[in-house]
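Each structure below is given as structure tokens.
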Structure 1
């Protein structure tokens, strides 16, 4: 978004521009669309972040219910709680949901909520494109989950249920021979659409971070979370093309007679594994680097001291992203790659543990000698460090190919990556939600209930996943529907299932308390934690325009500096506000329907494209011989939405802040 502010030098002291002659009609705020229409047409990064977070939490709970059904099936031997087919659908959609529809969009929610506030900007670089990325993500989520309707309505029986190919979609499971139904086509198209959303959003965040930083906010003064967001955005742009190519090849094999992965036609199923894991292992760091950023912001706040070794923490995050592209084949040690390739990827896997360990030592250094305050976000952050370390230790074990050969596709691997992605990413996300909840809702979460939910989650998590290490070493394979009573796995599965129920109780308690706090929580000021970054310098919840005046950053811990130099900052703020007013006020973009319209067209096009070979029926009667006309109609709607969007131009309105801090809007005049 264009910033209508006076040019300033590096120190933030504004030059004295001549005031342009322009006339504005002032009207009191708010005049923007409100209610449901306001949310559907918003381009405000804060509202977009809240919608990302709301949808992601919904899918997080859905993924948790899928996991509880899996654990209930495995609670006792020879169980018939669910069918083998439904079990396959559940473990496929549990993994897909948790990765693509829960953790990734929760990180995207914090990217939207925090990046502009942390860098002193009023929005992201391309606000309408930001809205478009949200609604495209919603389209992908619908495509992935629409197959569940098979179990509730005969109208969807042609789908064959939800996808049942594993979240990894290994060939030849994705061939028509094994999965002839539409569900796999919807899975392929759903992931492609989600990838489009991620690339669009990543480009937006990269431009925002590089070009829209406040005066004085050099790259080595950026909050660690913003750095990790930048690295993650580059990882997404570089990694997603690999899986996009692989998914196009699956689609071609299934619908157009090619043989990329079909052995009978000269294809190689192992090609899918290489393409998938070239994306899939950077994906692990796409999921975990932002949580490392959350923890790097929370620990200094509650240790009452700056982050220890800031440059090392930043550069180790960059190193993790770089090395992450060279370890994909440690998922393939048992595929017969040969000793040289196996040794190379084993060494790279061991090497990537070094920058990860560096971060852990820097976090411990931050705690060392600090005046530690054990509030709820701090407990979840400390839980993240401990659980992530345990997951990392078992990951180092996997880097040894002989050990990995015994652990591959066993419940030991299940334990490993859940300690990384739940004990790691999810604990950090719960810490972040609790930490920034007061900023965006203006209310505190009760400490007693917050801490109680932490201990329930912590206990339930370890009770669920720690026994799986022993189940795996005792030979229990992954993705098994049931097992015989004489296998020796009875007690471990019983214990893990009761732990899963306890974990579910903890998660329910956590979010129930958040909902209660949203309406009844104690109201708070702009900085209830005595935090250190710029978002805590503005009111809670933040105003539409974020900052009355773009701040000038004088130190790495910018808000801590402002709190000790109030007179200096007040003079700078007054000068910046005067300079902005002389340029017509604070420029804000208009709301827009067109990103939503284009996304609806995309949904119609992709949904019907997946069913091209089937006739269109309504109430049991054939209406059209093919879905092609509907797919074309969706494409036309999408193109029309994008075209009308392009005609909107850089219009918007200006906000003016009077001496009493009241905000008024003006329309007209030059931008």
Structure 2
């Protein structure tokens, strides 16, 4: 029996395929080793299979390079039936481009290397004979009248290379042709222009050479094994000049012996590798993990991996070895969750959350960093609005306000807490966000003019005759500010279109984007800050006001009796005594902001980006769990990462509350003697 050129296993791990150099395809039962069927490929008389190339790992298309310069393309599939309730798998060989080999090298030289990339519009074949590269486009054309199908061929000329070719690969979009040649270099050809993109050195050590290579799922990444036992990952990425270049991304280590085989997984960005000493390694590219290295055979052989990546098949020295492999969640590592990762087709390492996509060769991007950042960003902007307003309101209500007015104001503010957050989120997303977008100058004018208007109103009040000022009972002065605040707000919003026309060319959003380069999303952190700040204010106000109101009156009266002014008493006695309660109020408000779900879910664009820009959205941990949990596969990696993100949120709130309690106890002990 001749040495195999290719081993393959079907999905259920029951049937394996073996392709030999004489064109014999053997299908056998993996459990018993019995032969199921043997089929001879339709090779021309007197020819041998010289080289073999496979399509992407998830596509069962095989190209055989023959000794006469021709290529035979076949497809292996497996049909399941259930006679008498028992599963029976029947292997099938098909010839999608006909059972007659296609001439790739018209001069008839043996094809030392061959590659194939298929798509909906046909397939592209690449091969090498000596230093000559050949490229051929294949497509099936159907006659609409007769229904007859004919094979169309288009030959493409490529430049000749000087060094001996070691391997050829094409990406599935038929944009790049990778030619591994010489000791350790790769020539990359642009298949759109048919020109050389560049010549790249793959290994740094002068005494190293490329001994194995393969493409990962999706065909974007090229894995290069060296004679020193290292494996490097390369893919096309744009450099600082914006030009696509073959970039060295990351390295793996199998051992000290030459790597002889690399086989990619069919459903994930993982791969296995074998060296000349029979050591097997299991790796994952995105997570940059070496999951397993183990001695499995005395020497190298032909390697195969099942579609579900749970069985490894190795033929070595005429013996067949099979190994069960349990590797359920290789995508997760500390660097994949919290560090910058250089993902395929990206220009540089980034923090990215993108858990799903439309195609099966997608590279999951499961960084929790942008979600954690979004959580803190939303809480930060909410607390900027809520903390000063709530604490200032609590101080005035608990210390200065008349009891009769306090009995009316406090229940109204606490009643705000009963408003469902889903209503607030709905209001913020559907009304507040477009309104703020159309009145940006007015909103910022409101933030500036409101404190200025209150100060001017206070100054004017102090200049009024004493008889008018004394006509207002103590503690009711705040009622006078209600019409002032309403008037200032009305004036600021009325002024908005005039400011926009005078200073921002009639469109402040366009001015921000074009003149300042600041991206503006309609549902952004400003909207979240306004809506979530409104939701957090009652929590902070209620607890802080109770703490201030609970300060013994004897302390206040004693301070006043000793000659201190009301403001001195407030700053040096009341606030310090109530500081543990005020601090607790702020921490509870922060915890509420961190764990909020519905407002950030409905009032942001749910875009997991890391940007402090107040005009950009975010995605929080809580909102991400709410959005993606229903669509995640139970028990899958995505499902577990969502639970992990919930645990991160719980840990964050637990640590924050623990620190808050420690600080509160310290403050209480410090100011207990007052």
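Values in this text are rule-based calculations from the coordinates and carry no lab data. Please read these numbers as outputs of a predicted model, since none were measured by experiment. Cβ atoms are built from the backbone, for glycine too; each structure is taken alone.
For structures 1, 2, calculate relative contact order in percent (Cα under 8 Å, 6 or more apart) and state which one comes out highest.
Going through 1, 2 one by one, relative contact order in percent (Cα under 8 Å, 6 or more apart) is largest in 1.
Hey, Rg and Dmax of the Cα atoms in Å, for residues 92-451 alone derived from one of 1, 2 reads 30.0, 104; which structure?
It was calculated from structure 2.
Once distance in nm of label points 7 Å out along Cα→Cβ at positions 260 and 548 is calculated for every structure in 1, 2, which label goes with the largest value?
Comparing 1, 2, the top value of distance in nm of label points 7 Å out along Cα→Cβ at positions 260 and 548 belongs to 2.
Starting from the value 43, 32, 23: which structure in 1, 2 was semi-axes √(5λ) of the Cα gyration tensor in Å calculated from?
Source structure for this number: 1.
Thinking of 1, 2, which structure, once helix-only ellipticity at 222 nm (-39500 (n - 2.57) for each DSSP H run of 4 or more, over all residues; to 500) is computed, gives back -20500?
Answer for the origin of the read-out: 1.
For distance in nm of label points 7 Å out along Cα→Cβ at positions 284 and 348, which of 1, 2 scores largest?
Once distance in nm of label points 7 Å out along Cα→Cβ at positions 284 and 348 is tallied for 1, 2, the winner is 2.
Among 1, 2, considering only distance in nm of label points 7 Å out along Cα→Cβ at positions 108 and 644, which has the greatest calculated value?
By distance in nm of label points 7 Å out along Cα→Cβ at positions 108 and 644, the leading structure of 1, 2 is 2.
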